[in-house]
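See the structures that follow.
Laboratory data are not the source of any read-out in this text; all were calculated from the coordinates shown. None of the values given here were measured: they were computed from a predicted structure. Cβ atoms are built from the backbone, for glycine too; each structure is taken alone.
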Structure P
Amino acid sequence: MPLLAQAKDIFVIEVSGVITGYTEKYIKTSIDKASESDGVLMLKIDTPGGLLQSTRGIVQLILESETPVITFVSPQGSRAGSAGTFIALASHFAAMSEGTNIGAAHPVNITGKDFEGNMAKKIENDTVAFMRSIAEKRGRNTDAAIATVTESKSYTANQALSLGIIDAVGNDSRDIAEKAGGKLGFSVDDMVTLKATPLQKVAFFLSDPNVLVLLLFIGILAIVLEFKIPGTFVFAAIGIAAIIMFLMGINIIPINSLGLLLLVAGFCLLGAEIFLPSFGLLTVASMACLGTGLYLLFSTEGNMGIGVSFWLIGSLLALILAVAVLIGRLIFRDFRSKPATGKQALTGKSAKVISWKENSGQIFVHGEIWNATSEETLEKDEKVTIVGVDGMNIKVERELV
């Protein structure tokens, strides 16, 4: 570093979650802010991937920026997956915390699988060329960078450093900034944290696939509860708000139409099971549709590394299965314990004598008047117990006090 290296403020922003158009705008305004103060921008990144179009826009911003951009995969345990790999390698200085990883940037099709045939070659070649141009521009290990695309390679922090695709490993932001200053020719003055606007925070919140799926399920559950418990409008308000937020979210992250149709089919089959019991067959079909739909929901062309986590898919399916089993058991128990109706239901019941002469008369039970006989002589208004039914005649005995 020159002896009189210029002191620069380090403007720090956090980029977490899925890379979207809102992320691109956030990074652009942050670069402009750092540029106005003749400073340096540090991106603390933790992302599973994002939209290819937005990723290209961010890479272009960084490559054309005269303001130095440091990408720091942080905190420990974070990742720069897929789209994050392109952003990290495009920066003027790339660093990673211990316990982080970078890579797995291979493109997939709308089913979440690798492309096949001529289309696979075209898309892979385009993505490889994109990665190669970034690596060559920043003087990084081209072969190791391209392997993240062609072989879905993923590297730990120390592996990435030894392979020459990042510049440093460390856990402290200021330490990383000073290492970047040593390479880029500046000294570190203040560390300034830039905060996202409320609108940006909402957009980042709604760009999480797991959040969107939870909002969808909450919305549907709340609307079902509103039909079951009408009049409060509380569940209706919650359901409508959740569905609206879900719709806002899928305008930020493109979704797979097939995945959404499978989810709708799954919910319809689950509802059909309630009204048309099929001894679990419709529930099994519903689970298959919901599981496949959740897996495919965000697997669409242009999305890199975006998807619903497997633990959430498993948890939701387990919850739905548990509820279905519980409802099924209650229905079965209710069916088995269904009370007898008609004359058989009268045995053992208490009744009231409304008229009696010698050994026969009439009694009142369950809102009905029945002819009755007894070996005992009974009185009007006396309480009796029904001990048997013979055709349309009921046998009674005086009720024991």
Structure Q
Amino acid sequence: MSISKRTSQVVHFDMECEATPREEIEEATGKLGFKELDDGLMHSVIDNDKKTVDQADFIKESINKGIGAFTPDLLFEQLVDNYSTAKNIYGPSLIRQLTGYDDSYIEKNVGIPEFMADVKKKIHQNLDQLKKDGLVDKNYEFTEKAAELAALSCFVEEIENLVPKGTIGKKYHNKTSHYGVKNDIKTYKKGDRYKDLAMKSTVKAAIRRGHRKLTKGDLRIFTRQSKGRVHVIIAMDSSGSMKGEKIGTCKKAGIALAYRATEEKDKVGLIVFGSDIKESIEPTDDLTLLVKSMVNIRASKETDIAKTIEKATDLFHEKNVTRHLILITDALPTVGEDPTKDTLKAVEIANKSGITISVVGIDIDDKGRDLAEKIIELGKGRLYIVKDLKEMDRIILEDYYRLSA
């Protein structure tokens, strides 16, 4: 940035003030603190390096299907003995990544010994490469490095998805920013957001000081009136019916919420539920913990919504904040003698504690919708029926933003 003097002083800018999408992504990933990933591997994900991205996709899809380890010889036997069952377990994409062949081609040639010998060789080669890269251990179980690579990849994918939608770097709606209303002007200090740069005041400060180029000391920032704090817990159904694309999309939506809420100085918690509570995190601003925990969710078993709501009530410790639960599910509760009655009783208790509840229903049937409507009526929240999984992140963010509207 430079200032030229003529009859009047004019400020000329030789750099863009708005961040590019790549800069937005790099800024976002810079907030993550992974222990096992070096800068090179992180940049490989951001730069869409094919090998790294393929490995990350393989890990994510395996986890989404509930697979945490592979046994090469057993996998090969499954392909030979009953290809249809193996295809149902692993899916076409994982089979292609493991063998190097399309699933339909394998199915046609599964009876040819020479071909299947090559398939077996490729399975060992691909899994051994993952071992060499530190992504599986000697027993072919995914390592902590694999978990972090999957988390980083999922995070970058979601940020790339949100940037074109205008939800990163811009307010998602036209209401007040979650940081509060722009109020006064102050001198810039480390940690202030570039989005709050007061351009006119910055230029005036530079001119008053006779500076031909802007210096750090010239920068002026808008202060903001504080807003009420929001603590939100996202509860993800990890029952068997959520395997695959459903749970994968929900993870990305959860990551979008975690990123946006922590950016706005709010806190996010997580409950992973099936027939029991698999994991719970009280509201936190630890983005890395949230992203890693969400990406490593595996689907299995039944659905206990009542226990989930009870757990959420316990996790909301702070009282002088807005407390909100977002419940994501694709089915009715199935655990207990009277799951519906138990669920509504838990909602009433949560409501008495000042907790609001919204439900995001993925293709739920009429009975599921009836229960969801009762939940949000008692919980003073909203019901979102998801028909298109691509809308999941928008729906989750919309529900979060309305809390401060």
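Suppose you compute distance in nm of label points 7 Å out along Cα→Cβ at positions 61 and 373 for every structure in P, Q: which one lands on 9.6?
Comparing all candidates, it corresponds to P.
Ranked on mean projected area of the Cα convex hull in nm², which label among P, Q comes first with the largest value? Please report the intermediate quantities before stating the final value.
Working: P: 29.8; Q: 24.0.
Comparing P, Q by mean projected area of the Cα convex hull in nm², the maximum is at P.
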